[in-house]
Structure I
Amino acid sequence: MAKNSFILTGLVALLKPIASFCVRNGLKLNDVIECLKSAFIQAAQESGDAKELPSKSQLSIMTGIHRRDIARLTSANEPELRPIDDVTTRVLGRWQTDRQFQTKGGLPKPLTFDGEKSEFAHLVSLVTKDVRYKILLAELERSKAIERSDSVVYVSTHSYTPTADLARKFQILSVDEDALIRAAEDNITSTALPRNLQARTEFDCIRAESRDEILHWMLNRGHQLHSEAREFLSRHDQEINPKADYKGPVTKVLIGTFGYVFQKKQ
């Protein structure tokens, strides 16, 4: 019971930012309860390594949600969000780190894009077989992450900002949120070393006139950090730089950064 008590106390702290988000956007408790049921069901479906989804009875046991609610929520014809943003980020990351797509100076080189045998189509094929290269090409152009010049496309920025609807943008946010919670949970509950990176720098009396300068500084340093991270991590990536004699497991690494300037106070 003591452990559960600590977890519930921690849960209240975790939910407070969500509650603040709801208050800012005029959401009521009943709205949140319905969303929480859906989130519980999705989390239960994604847990474990089973190839088949849990039955409605199993979901009810795992979540405590009544079977009628599970049947109603799982049968709702909500459109599935395609993971195109994750694929697009991976395409850009490979373009910036895979030596076959780099110049001699280590920069992402311009790629031909016309046809299934083009360099861009080949790049996409190394990342995914599920999304056509033309779809990713259009998304990258729409977000201004790449530009065309004659018969080639080239990277025009070091970051990718999705231009899709709000639902997909919040889906991306949920990935960052999940990774942060997992990292903090490991640091809190485990004594294993080395620790996960979890750091924050905060000043509470910054001159409001410096806002834009600070935001630009944070963005530039963030881009620099992630450029260095892509270069470093790509050396350890079994797809990008495979070790021919490596037969062990592989894992996922996520490095997230953010900065926020709060509303000015008197």
Structure II
Amino acid sequence: MNFLDLKIYKTRNLFRICVFRKPKYTAKLLAWDSHTPVQYKIGLLKTLVYRAAKICSDKELLLSELGTLFKIFCALHYPKSKIRKYCNIKFAQNCMINNINKQQNPQSKKIYFGIPYVGNKSQVYARKVKEYVKPISNVKLQVFYKRGLNLIERLKVRKQRPARKCVYKIPCQNCTKCYIGETGRLLNTRIYEHQHSLKSAKTAIAEHVRNTQHKIDFSKVSVLSGERYDFRRKILEALFMRKNDTFDNNSSSVLLHLW
């Protein structure tokens, strides 16, 4: 009978249990020549040996499972010396004993530290960090490696999201004055409204154009700050108005009383 990853044999007086694999099992595991830390590859081998020791109910089934693991890891081009070192009865039994001891005697506090994996340099750096932390009592540093950017991610051009919920600045083309405003909508939408209100609307930009005959440089609109909250955005707008030389009647909806 097959149950999860267990294969259960029924005999006269007892049940025998071993590791179950589907008929279509491909053994596509982590290859030795992959760009992965050696610790992960050895850890994979140890984990499968420990699983075999924990599942197999007797020595005969355990030896059969270890033989299967030996063939699998040989096909993955693991060094035979490494496979023989861990894929044996003695190591499997030690794994079970060490696991029991860990449960009975909890170890010191573990601290996890992640670094990008770039090859041997990452492993050398991890060893140096461990040596630095080693003198500290009751602390065990566990280093893990993070995947860096692959070639596709490095070459991929990220699309810039349209600005929204921001404070913006619109300069004049003929003088040093500018318009400071804020919007919770898309900035492109607000600029479109400014452009189509120059002649009819009574806005600060429209009045500046009518009174001075200057041109507004909409091609140099800049975002001064982004802020998602409406009231904070209005305060920022008022602060930037005090800092810049703005158009006449360019006033903020928030009055600042600064000393």
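General remarks:
- Parent structure of the calculated result 7.3, given that distance in nm of label points 7 Å out along Cα→Cβ at positions 26 and 210 is the read-out and I, II the choices: II
- Test item: distance in nm of label points 7 Å out along Cα→Cβ at positions 58 and 186 calculated as 7.3, pick one of I, II: II
- Label whose coordinates, when distance in nm of label points 7 Å out along Cα→Cβ at positions 90 and 122 is calculated, return 3.3 (choices I, II): II
- Answer label among I, II for the case where helix-only ellipticity at 222 nm (-39500 (n - 2.57) for each DSSP H run of 4 or more, over all residues; to 500), calculated from the coordinates, equals -17000: I
- Label whose coordinates, when log10 I(q)/I(0) by the Debye sum over Cα atoms at q = 0.13, 0.17 Å⁻¹ is calculated, return -1.21, -1.53 (choices I, II): I
- With respect to mean projected area of the Cα convex hull in nm², for residues 66-201 alone, the largest value across structures I, II is given by II.
No lab work stands behind these numbers, since they all come straight from the coordinates. What you see is a predicted model, and the numbers here were worked out from it, not measured in a lab. Cβ atoms are built from the backbone, for glycine too; each structure is taken alone.
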